[in-house]
Structure formats: structure tokens, C-alpha cells
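Just below sit the structures, each encoded as C-alpha cells.
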Structure 1
Amino acid sequence: MKQTTDKIIINELVIPCIIGVFEHERKEKQNVILTIELAIDTQKAGKTDNLEDTVSYSDIAHEITEMVSNSQFKLLEKFADEVAIICLKDKRIKQVKVHVEKPKALKQAASAAIEIIRDNE
């Protein structure tokens, strides 16, 4: 089977949410920054120019934003995993890479981050 190398990428989606294990982090929402790479065969959409032949990055971003805005997380790991679950509901997506940054998580760094890769089985 041919390896899918096409990707749909959502770059630096900023979403406010409650995230963190410390009390001061759980008082008000803070921004997280998401970059999501969706491995999908885009050849058909490239030929037809039809949205139905691909994955709508707008729909994915909206669903993720809704879930995150209405949730609370302690760990970036859980946050990233929940995002991956949403993406992989569409079986056309063969793999997802989720990169989550939490700005100002460390005084000495611009951000702390996690990156996970999950496959659709």
C-alpha cells in the first residue's frame, strides 16, 4: 500500500482554555496554541476541486475549538490526546500529529509544548 504523504495543516490555532495542575492556572482561561497535521490522500480533491472529496480544516478547527472551550485539562498530554481523537473520527485521516504549546508555562521559556502522533487503525 502506498504511503500517504499529503497533509492538511492547521497552523497555530489559538484557543483559550483552563489547563494546568496548579491552582493559579485553574482560575482563568489561558491560550494554548495548536498545530495539527492531518495525513490524508488529497489526490481526488486535487482533481475534482470539491470539498466533499477532502477533509474540511474549518470543520475540524471548529469542533476542536468547541471541545476545548468547554473543557478543562490538567495536562497537555490529555489535551493533545483529545484533539487527536476528534481528528481521527474521520477515517480518511490516516494519521494526525498534534503539537500543543502553552505560552508562559515556564518563566525561562517562551512556551512548554508536547507533540503526539496517532494513527487511524
Structure 2
Amino acid sequence: MSRQQLPPQIRKLVVTERATGKKVTRYEVRVDGSTRDVVVENDDGTVTVRRSRAQTKRRYVSEKAARAALAEIQNLVAAGMFVSPSDLTVEQACAGWLAGRHRIRPTTRAAYEHALRPLR
């Protein structure tokens, strides 16, 4: 039986195990998850939203586990349900969303802030 080639998202690595100091084989899965908005607060106090590419990297003990994880992540990305880890807090997301709302009435802004208060 001939060996199948690994997909381009999976790399075979030989790393040193921390506990024993021995060389072990690991399979690293690196997948483009999605793009995400990153909220950046500038020096002058304004808030800017920019797009950032989100790439997920994980290591697995076996090739079978790596292939299964790759298939699962790609399926979630295709369905639009993949959420990559982020340092963005709920408070920052709410503040950025409110800052992005232009030309709304003060009563509407107050209603938004009131609605977001339990979440914050």
C-alpha cells in the first residue's frame, strides 16, 4: 500500500518532547479560518476597524487526527461557523460597534447603550 501525500495544510514535524527529551513526530495543521475585524484605538482617541487574516495552527499526535481536524475546521469555515480565538473583549466590540453608528438620533444611541448594558 503506497503512502498518500499530506494536504498542503498539514506538515509533518519532528519535535522534542518536553517531558522526556525524546524526538517525536507531530502533525501541524495550519488553516485560514476567516478574516476578522480588529478594533484599534488610535493615539488621538479615535477608533479604527481594520480587517485581519485569522489563521489557525494546531498540532496533533497522529496523521489521522490531523486529517480529521482539518476536515472539521474546513467544514466550519465553509458553513461560516468557525470562530478563531481573539483578544477582543465584549466591551471593545460594543464600543467599536457604537462608534461605527453614524447619524443616529440621541434617543436611539441611548436605547442601544441601554440594550447593551447587560451584555457589557
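No lab work stands behind these numbers, since they all come straight from the coordinates. Note that this is a predicted model, so its numbers are computed, not measured. Cβ atoms are built from the backbone, for glycine too; each structure is taken alone.
Some notes on this structure:
- Source structure (of 1, 2) for Kirkwood radius over Cα pairs in Å, computed value 15.2: 1
- Which of 1, 2 yields 7.0 [distance in nm of label points 7 Å out along Cα→Cβ at positions 14 and 110, calculated]: 2
- helix-only ellipticity at 222 nm (-39500 (n - 2.57) for each DSSP H run of 4 or more, over all residues; to 500) from the coordinates reads -10000; which among 1, 2: 2
- For 27 (relative contact order in percent (Cα under 8 Å, 6 or more apart), calculated) the corresponding structure among 1, 2: 1
- When FRET efficiency 1/(1 + (r/R0)^6) of positions 30 and 102 (r between Cβ atoms, R0 = 35 Å, to 0.05) is computed across structures 1, 2, the figure 1.00 traces back to 1.
- Per distance in nm of label points 7 Å out along Cα→Cβ at positions 62 and 94, the highest-valued of structures 1, 2: 2
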